[in-house]
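No lab work stands behind these numbers, since they all come straight from the coordinates. Keep in mind it's a predicted model, so treat the numbers as computed, not measured. Cβ atoms are built from the backbone, for glycine too; each structure is taken alone.
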Structure 1
Amino acid sequence: MSDEQRRDSCGVYGNEIINTPNIDALAQSGATFNNAYCNSPLCVPSRSSMVTGQYVNQIKSWGNNMPWHGNVTSWNQILQENDYQTISIGKLHFRSTKDNNGFDEEIIPMHIYNEIGDPLGLIRDEIPQIKKFRSYIDDAGPGESSYTSYDTMICSEAIEWIKTKGVQSGKPWFLYTGFVAPHPPYIAPSKFYDIYSSKDFSLYKHTNKTKLSNHPIVNDFRYHLNLEDDFSPATINNAIAAYYGLVSFLDFNIGQLLDALSETGLKENTYILFCSDHGECMGQRGLWAKSVLYEESVGIPLILTGPDIKNKQTCETPASLIDIFPTVLDISSVQPGKKTAINKDSISLLKLLDEDYDSDRKVFSEYHAVGSPTSSFMIRKGEWKYIHYNLYEDELYNLKKDPFELDNKFMQPDHQDISQELWADLLKICDPKLVFDQAIKDAGQLLERLGGKKTLFEQESFGATPPPGI
C-alpha cells in the first residue's frame, strides 16, 4: 500500500511521463482495476474502512483523530484467527500497537501521533488554516526526508522478512507492507527527482485557480491549506517533479520486494495486491493534498496478481477499498465467522474479474473531516459521478465526456433524472443529514475532551505523522 498516490500516476494507467516499470510489470502479470476508489480521501478514515470493509459512517472513523482500534472485525484478524501468520511492516495509521490490530508482529509501525492524531481536525464550524502546508510546495525538490528514509527502512525490513521468515514459515502468511511515498513532503531522492526536473507539466491540467474551480468546497480547502495565493509556474512544475520522483522511488522499492519474492521462489504461489489509501490533487483546481471527492483525490491505483489470475487483465467496473475484505477471504478460502458482517456493497475482486462490465455497480466515498464545514458524499455509477454536500450545491459529472470534472451538470434541466437516480442510490447507503449530524456531534465531544476549540486554535498543526525511530 502506497500513501497519497493518485490513480493516473502509473504508466499502466496511461501516464506517458511517469517511470513506473515495476508497477507496470505487476499489472502485466495480473489484473488492473481502471476505476478504483478509496472510500474516504484521508489517511485514517480510508485505512479504517479498508481493513474493516465497512464505510466510514458505519464505523465512525470520521477523521485523522478517530482511527480503527481493533473494535470492528478486520480481514487480517480473521486470517490470524484461521492460523495465518500475519505481519505488518511500515505505515498502518491505526490507533496504537496496544490494540488488537490483527498482526502477530508489527515491524516499525506508524500509527496516529500519541494515539490522538491531529486535534485541529476536529474543528468543523471554523476552518483552521495550516500555514506550514504551503512550504511543502515552496520547498519541494531533490533530497532526503524522514519519510524517504522510513520507506527505505520499510523496504529493507520487508526484504529481510521475505528471505528469512517468509521462506521458513510452516503455515500460510500475509505480509502487509505500508509505504509512505508519495505522501508529502514533496522531497524525492535526487536520482528519481532528476528524471522529471526538466519536464514541462503545464500541459497536463495541473493549474492554479480557474474560473471552473470555484465551488465552495475548493475554496474551503485552498484556505485551509494556505493555498489562496497562486504559486509560480516554476514552483508548481518543481513540486510535480518531486511528486513524480517519489512515485518512481516507490516503484523502485516495490521492484526490490518483487525481486525478493522471485529469488526465494515464493512469487509463483503468492498473491500480490497493490493499492493506495487515496489520491493527491497535485495542483489541479489550485489544490494540493486530498480530501475532496474529485478523481485526482479519490481515485487510486488497484492491481491484483497471483495464481490463477490471467495476465494483462483489465476491469472497468468500479471497485473500491472495501472490496479487499471479500477478496482476501476469497483468496484464502477462509470463512468470516457468524458474527462478522460483510458489507453488502462489497464484492470480491476475483468475482469482478469473472463478470462482464457492470454499469449499475455503485461505488461510494465520503468525507467528514478537517478543512470542511460540510460532509461530502460521492456515488460513482457507470459514466456518472454525483457528489452531495450538506451545506453546498451538489455536483454531477459525466466522467466519460468530462474526465477532469469541469462541467457541473447538476442544475441543468436535462440531467435531473440522473441526479435523482443517484440521489436515490445514495439514500440506500446512508441518510446524509443523519451522518453529518453524527460526525459533527462525535467531533465536538472529542474536541471538548481535548480542551475545546479555543485551546486547540492556539496550537499549530504538527503536519504529517512523524515516522518511528527517525
Structure 2
Amino acid sequence: MTSVGRTGWRETVESDPWSLATRRPSETPSPDPRSDPSARTDVLRLILIVAAIIGLAYAAGYGETVLLVLFLILCIVAHELGHLIAAKTGRVKVTEFFVGFGPRMWSLRRGETEYGVKALPLGGYCRIVGMNNLEEVDPGDEARTYRRAPLWRRLLIDVAGSSTHFVIAFVVLFAMFFWTGDSGRYLTNIPANNPIAQILQFSNGASPAEHAGMKVGDRIVAIDGRHFASWTAMASFIQKHPGQPLDLTVERQGRVLQLDATPAASDSLRASGPNALPSGNVGILGIQISAIVHSGLGASISDAGGAFVAIGASTFDALGNLVSFHGISSYFHMLSSQKAADQSQSRFVSVVGLPKVLHQAARSGLPTVLWLLASINVFIGIFNLLPVFPLDGGRVAVGLYEGVRGLRRPQYRVDMARLLPVMYLGLAAILFIGLSSMFLDIRSMGT
C-alpha cells in the first residue's frame, strides 16, 4: 500500500490557491456586445446612472465631492490606460481592461480586448497575458506575452501606470499656479500688490483703511513712492509708522489712485472679529491681503515642478516614518486610541474617509482641491512603485533582478512559484493597511 503524504504549507502556497499570479484558462470572456442589440441601451443606462448620482449629490449639497470622487476614478482609469498603451504599443496581448471589481455591470469588446465597468469602483485592472511563468497561455499567444517581451518593454509596462499619476499631478499643479493660484501650500511669499481681501472692523471706530477710502479689491502699488517685493516687507514698513501719514498709490479696476492713510497704533484698536492684532505701538491699516499667489506661464511650469518634488519628498518621508519602529508603534496605538488617531497628521485614509477629506477640501476652495488631487496622485504613483507584491514596484524589482542575472545567464526568468509566499505577505500587508484605515475612518465617523 502506498502512503499519501500531507501537502506542506509551502506546496500549498506555491500552488497559488487564490490565483494571485495565475490566470486560470477556465475563465471565459463575455459575449461580444457588438452582436447584442442591448449594448447601446446598457451604455445609455450607465450614463444615466452616473448623471443621476451627480444630480442627487448636488441636491444634497455634495455635488463637488462626488465630482472629485469621479475624478479620482478617472485617475484610476488613466493608471490602467498607461499599462494598456505601453502593452499594446509593444504588441503584448491585453484581454481585459476594467474599472472596478466584482460583478460586471457593462462591457464591450474591441478586437482582442474587453473593456468594461464592474460594480465596486475600488480600483481597476488591465489583464496582460503571460505576466509570469505560472500563467497558462495558449501556445499561439506565447510570442506576445509579457514574459517574452524584452526587459525594457516589461519595465515600461510596469512603470506606465504610476507615470500617468505623475503626469496628472504635474498638470493639476500647473493649473493651480497658473489658473487658481496657490493659497500658501508652496508659495509663501505673498506679493505686496495682491488685492485687498478684507477691510477689518473695529469696535471703537473705523479703521485707517476706511478713513482713507480703501476698498476690497484694491491693490497697493507703492507707499511714499516705495515699491515692495512682498507683503511681508510692506507690512513691516506700515508697522514702523504708527500715527504718521502715508501716501498710498492704489490700483482700482485699472485706475491708479493716490490715497492718504495714517496707520493707527494697534494697542489703540479693538478688533470686533476673531482677527488678532499685534500688541504694542505697531502701525495698523486694518486690511487683509489675499493669500492667493498666481504665477505666469513660465513660472507656473517651474513652480509645478518644485511643488511636485516637495510633495514627493514629503510622501517618501511619510512612508519612511510609517515603516519605522516608531511609526509602526504609533499606528497600532491609533488603532486602540481614537484620540491618537484624531491627532495624527499622517495616516492612510480609506475609501470611507476619502469623501470627507474631499468635501472639506471643496469647502476650502479650488486651490486646496487641486493641491489635494495632486498630492493623492503623487502618493498613489510612489506607493505603486514600492518593491512589494502585488504592486507594480514588485514586478519592477523582479525585472531589474532578472536583468542583472541575465548578464551571466541570458533569458533568465525568476520562478514566481518561489516568490508566491512573498506575494501573499505583501498582499496581507496591503489588506491590513486598507482594512485598518477603514476601521479608523468608520470609528471617526461615529464620534
So helix-only ellipticity at 222 nm (-39500 (n - 2.57) for each DSSP H run of 4 or more, over all residues; to 500), computed for just one structure, reads -9500; which one of 1, 2 is that? 1
Which structure, out of 1, 2, was relative contact order in percent (Cα under 8 Å, 6 or more apart) calculated from, if the result is 17? 2
One of 1, 2 was used to calculate distance in nm of label points 7 Å out along Cα→Cβ at positions 67 and 243, giving 5.3; which? 2
Structures 1, 2 compared on mean projected area of the Cα convex hull in nm²: the greatest is 2
